[in-house]
Structure P
Amino acid sequence: MIQYKPTTEVDFVVIGSGAAGGIMAKELAIAGFSVVVLEQGGPGAYGHEQDYNKDELLNMYPPKPADRLMSDPVRQPNTFRRNDKEEAVRGTSRYGCVLGGGTVTYGGSSWRHLPYEFNEATHEGAIAGTGFADWPVTYEEMEPYYTKAEWEIGISGLRVDSPLFAPMSKPYPVPPLPMKSSGALLKVAAAKLGLTVVPNVAAIISQPYQGRSACIGCGMCSGFGCQVKARSSSAVTMIPIAEKTGRCEIRTYSYVREISVDNNGRVTGAIYFDAQYREVFQKSKAVVLSANGLESPRLLLLSKSARYPDGLANANGVVGKYLMSGNVVDASGLFEHPLNEFKGIVSGAAILDYVPSDRSEASMAAGA
């Protein structure tokens, strides 16, 4: 594998190796650019996925930092406050901190945004205290890229020709995963209410695809690394392609602390701490920041300079504001017979339901 010297100016430094960083590394490398990917986590079992453990205690409390797949709240703390009058408090949010980022550990649900979500602010109006706004692109503009990503990464699912489902120019490349017992019960109950149930759309392949094995339904899925490469993480789909070009170097245990700029405000590279806690400056012509919703704004705010005293890309003062995490509502039930829910993937079915609002008609996909 190629190794660039830090003093060698590469075309791109990509910070983060997850859903965005892995794709950017692959796209840039095959386009002929020199790329260095900086990932603060370790390599995990990259190339030796069969070595991922399925021990719940060891997975949550690994004996060595090198065994971590998720961020360490001590080493990678995060703090939050609702406004600038409050004192920030430490949060408990964790994220995938390994080569491949959260795509190595997440449950795999990979639904497209629905068309109305791209211009929801126009229909719904302003919401006080938020940065609620329309997207600068439309669903129609994004649709070809959804298709490209789904086929290159490997997404399983069922195309549904319904106004409740995002329109697709091409079906998913892999059939949906088998529905679990809970999904079957949900489907029966939903039918009585006139609701629509479909299999979950997931970045987990149900049959062999691109040289990778199909899901074996082991049940140790979300929060764990996949031992058979069935989960379509960037570590098994994008990163290998980027490395095979001979133009992409992956550096794990690289904790970036600053994106550097010159006196003209142009990016010159990134400063990071390596595995031995040495400070390293990697020169580059451009930097792609793809370090998740917590780390990306943190790094922009840390990248202060005389030219950017409030941090990079923060002329409007909103970097780090308006963070919205995923909202979850759950319910539990007691069933007459064992469901054996330890088998299969985390989410097996979804309800497509018609959701009216005061000023628009919309549809939602809710995982179950």
Structure Q
Amino acid sequence: MKLLLRAVVIFALFSGEALLADDLVDANRLFDYAEQNYGKFFSPAGQQTQTLQGYLVRYYPVTNTYLGTRAGSVYVFGQQFGVGIIRVGFMDTFINPGSTVTDLTDLLLSRRSSNCADYAGGYSSGVKDLARNLSFTGTLAISVTTGTCTFASNDIPNHSMGQGGAFATPVSAQNSTFKMTTTPAFATQTTALSLSWNSAVLLNGVRVDMLAAACYGVGDGKIGCNNDSQPWRYDPMYAGNKFGTDIHNAHTQPDGSYHYHGNPKALFDLTNASESPVVGFAADGFPVFGSWFRDSSGSIRSARPGYRLKSGSRPGGSGNPGGSYDGTYRDDYEFVSGFGDLDVCNGMTVNGTYGYYITDGFPYMTNCFRGTPDSSFRKGGAGPPP
């Protein structure tokens, strides 16, 4: 009875929203296919397609079930399927039987296209959380509609997790959706990184979150520093800070979301054998490249960031940590124009294409946005229907 009441409430929410034009044709093909082949779960057939929070949905009152699509994936909801909203696969698998899902497990990327639309498709991986000896399946669907790329992922990477790390929260699969424009452009001014926003999403479906909510003198120094303007923010990439990251420079959020703070050391060749591929896209739509590029002399080398440690010692006294500038805090670094290859946001233009570059030194990947970040990267701004 409780499930029925919940279904009625959700259905009322569905009915009050306008239909999404994008993907409607494919969604209806999927719904018709399911009704024809799995009528015992989705009855009566021919229900009206509705929308909620980016999902296209049909509700079936006789079986009291929902069938939905979003960003190339298929979801079900109902007592027959288990608890909560369950992802059952990629839409193409059902409506285009000849389509394939690319296995990303331990795959090194090679493509250098700066347009996110060129990576559309379905991807999966089979990996382990080595710390708990648990197996996980990673899923990523990249779809393109009207100038926007949508990444729908469960945040599980294409490589093993946990080795060398000490996660405060166990890894758990998520239901994440990120969008970015296919035609990024420079904004009139840069946008600073924020604790409220994810920085990028990589081509294995895992998010990048450059900042840590940890500052000198706030709480225990590990959590609770949620003021973006608070000085002396700890750098999670500094080994002495012991943020529990694994060998891929990643750990988990309190909800179990696996995320990177720096080079994943898994998606591109770490040698200088060739120019690095695109490994993901920032929130503003500009590509994220690996470390290696061909410079003006024709040599292939790693990109040098424009930041260096400040000289001297930090101020002491109330609210200041004192001690030498050694990289413990993000404020230990300063940007020096012309010092490296990259700009203040850790990007540069090569052969007419602007992108951010992964660097071994601070700021590691992105340090601000040259374009306008999409609101889907705001934390808590996306998710499944209630």
Taking relative contact order in percent (Cα under 8 Å, 6 or more apart) for each of P, Q, the highest value is that of structure P
The value -5500 for helix-only ellipticity at 222 nm (-39500 (n - 2.57) for each DSSP H run of 4 or more, over all residues; to 500), derived from one of P, Q, belongs to structure P
If percent of Cα pairs over 21 Å apart, for residues 184-263 alone is calculated for P, Q, the one returning 32 is structure Q
The highest value of mean count of other Cβ atoms within 10 Å over residues 104-111 among the shown structures P, Q is in P
Mean count of other Cβ atoms within 10 Å over residues 64-71: greatest across P, Q for structure Q
Computing mean count of other Cβ atoms within 10 Å over residues 56-63 for each of P, Q, the value 20.0 comes from structure Q
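Read-outs throughout are calculated quantities, based only on the coordinates presented, and are distinct from any laboratory measurement. Predicted, not measured: the structure shown is a model, and the values here were computed from it. Cβ atoms are built from the backbone, for glycine too; each structure is taken alone.
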